[in-house]
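Throughout, read-outs are computed from the coordinates displayed, never taken from laboratory work. Please read all numbers here as calculations on a predicted model, not as lab measurements. Cβ atoms are built from the backbone, for glycine too; each structure is taken alone.
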Structure 1
């Protein structure tokens, strides 16, 4: 069983796409990541380890990071270490601990990739992790796409051990006498994943082929989704909208898939439920001008022979605080926009070409990302201020699009309209040190 790890890994890296590439391995110090790092090192694959200390578990978290340093020193693996303050980030930006940790961790990974320190990030997910993920999705009522599971290769992220079981990894670690640390929270079944892990462990005692069966399910689901993708019309996002011909909105599987495709293009990748499909199909039969609202600010208009999907303001309660901690890129998927830390060089190169840049230090502490509401106004560059409605009229923004434009606002004062204009109040000047780039995704 222990040899299965090295055999699987060697087979995975036979792919010519990885030839000569440097792999960054996410190293927490746990059993799985230690096994992956050691296997990569043993296979003479160009390697760098990345350890992220999240600032969540106090002294235990710091001890785990020290272990990662000692492990890499012992096995001569280059190491990059990062420390984060996840609790503060979550408090300031309204995320759960798990959400915040993942956002900041992947922000670090993306930065390492973008800086060219490695070509891929290897994650230590294995077959049992896949089974846990699938069962969690089933409990939440997933559709066929949710059954596709995690992929071995997903862009710049790879999972070389996805076909190996937890038993394979345990045997590999034992055979090679590898040290590792245990995260004490993994035993807390108050967490959904930990509870499912414990239950699946008992199920595997009676059905030891569980992971193989789940893997086969994922493969079948991927084949179904590939077939659906190949046999449904392609869609495109233009000016924040996705148009779908009403002829497809007939209650069929094809119609449902097109609704999901449109939602994904608008940045809505979850919470499209079965109850939403009949609403869309009924709208296709309604008169022109009718509209419905779905979820995450997504609405659908009937226009001639098309349904037009777009994002708009569901309620002002969905406002999100402007991030105040250090970051490189922050994606706001609910709004379909991003805020990137930039510099004057990029600003000088791109100003006047459609990109929006602001002075981050001029943004009020109470600033939020939201949609428009009554009483909003913006300070013009030519002097004076205008209501946001008059401003949109001057900019010839269609009425149906105005509620979908994302604003950076402090109270009723609009500091920026993503994709359109910024207020004079946050303009960059010769004293600017904190340049932020605002972009629509």
Structure 2
């Protein structure tokens, strides 16, 4: 008999896109049937994924994806205060996702009854998927595009940087004091009236369904058969007590091939370039006029020796009418193929999981973080020796960008470390290794 796999994810691009290559890899395995339950806005992505069957979890929740955030929400989540940003994150997640939890849970119970999966695979924030798997008696595997240490706080040392602190590993006394204070002050995020009421309502609802009151990514990770970390140790910080369920499989990239004819002229441009800085700042970031001016001025100062290729899907109205000749701005580019190109020498990124794509191809990183979680990731890349990091993106200057890029372009040590991590990340196995873990759990049964 074949193996049935039910994949579950929310709509957020930082969770969905790193997960999708795993579903495609599983679907390419003989005698494996893959159903992917997600929100309706991901239907086209999943219907274009070979061998993957889409099932709807209903519409994306209001505020679930960055594109739907109000300017006020975006500003609160990007607060210069780590405590205020953490509080805003907790309030936002509960406001956006708790109202959909029960509906998604019930849909997934129906899908479990219909497809009888041997294993459920879910993104690290899709707790409704774990609840459904537990209720249906199906083992589950968690995929973590976020730092896997976020899921196992008790396995980390007391001096480990707290999630969303933006602090580095190996802190001095001053930063360690800030780290411990932040851990204490985070509890205030749960003290507001709306959050307390939401928690109470959620606990009551869970009890009516026969579910335990505990929720949260750490709770679900503890019950998983395996947790797939989309990095490797050395970039991700090590554990004091490593959980036996953790498998560091590295980033899961889509199958690579020469981009289609729509991008022929772009690759001709790359072929004719000697040195290119690739710029991609993610779907969450909303470039301000000051940030755009800083990047345009950076390109101007790096001419004529270096070119910049900027993938800018939104907010293009902030661009000036005239751009430097060495700056090319595209609405979208095939990122994996671009980063694989020999002319691309440095990746200017916001620091999320997609930044691993640069390291997979041996490109040093300049991280320009726009949130506390991307600063967390950026600190890990800096710790690896293959990256530099700027201050907050909202205050970045051309001087800061030019200084960082010049250092990365001229100092061979960064390229050497990036190539080291390219070897390590590829050896981790990516989607193929992750699929092997999932199928092993499916075969062992409940």
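Among candidates 1, 2, the computation of P(r) over Cα pairs in 20 Å bins from 0, in percent that gave 21, 49, 28, 2 used structure 1. Each of structures 1, 2 was scored by relative contact order in percent (Cα under 8 Å, 6 or more apart); the highest score is held by 2.
The value 4.3 for distance in nm of label points 7 Å out along Cα→Cβ at positions 22 and 238 was derived from one model only; which of 1, 2 is it?
Details: 1: 4.3; 2: 2.5.
Traced to structure 1.
Suppose you compute FRET efficiency 1/(1 + (r/R0)^6) of positions 166 and 366 (r between Cβ atoms, R0 = 41 Å, to 0.05) for every structure in 1, 2: which one lands on 1.00? That value comes from structure 2.
For which of the structures 1, 2 does the calculation of distance in nm of label points 7 Å out along Cα→Cβ at positions 118 and 182 return 4.3? The partial results should precede the final answer.
Working: 1: 2.7; 2: 4.3.
Among 1, 2, the structure yielding 4.3 for distance in nm of label points 7 Å out along Cα→Cβ at positions 118 and 182 is 2.
Give the label, chosen from 1, 2, of the structure having the highest value of FRET efficiency 1/(1 + (r/R0)^6) of positions 6 and 334 (r between Cβ atoms, R0 = 41 Å, to 0.05).
Evaluating FRET efficiency 1/(1 + (r/R0)^6) of positions 6 and 334 (r between Cβ atoms, R0 = 41 Å, to 0.05) on every structure, the highest lands on 2.
Out of 1, 2, which one gives -13500 for helix-only ellipticity at 222 nm (-39500 (n - 2.57) for each DSSP H run of 4 or more, over all residues; to 500) as computed from the coordinates? Of the structures listed, the value fits 2.
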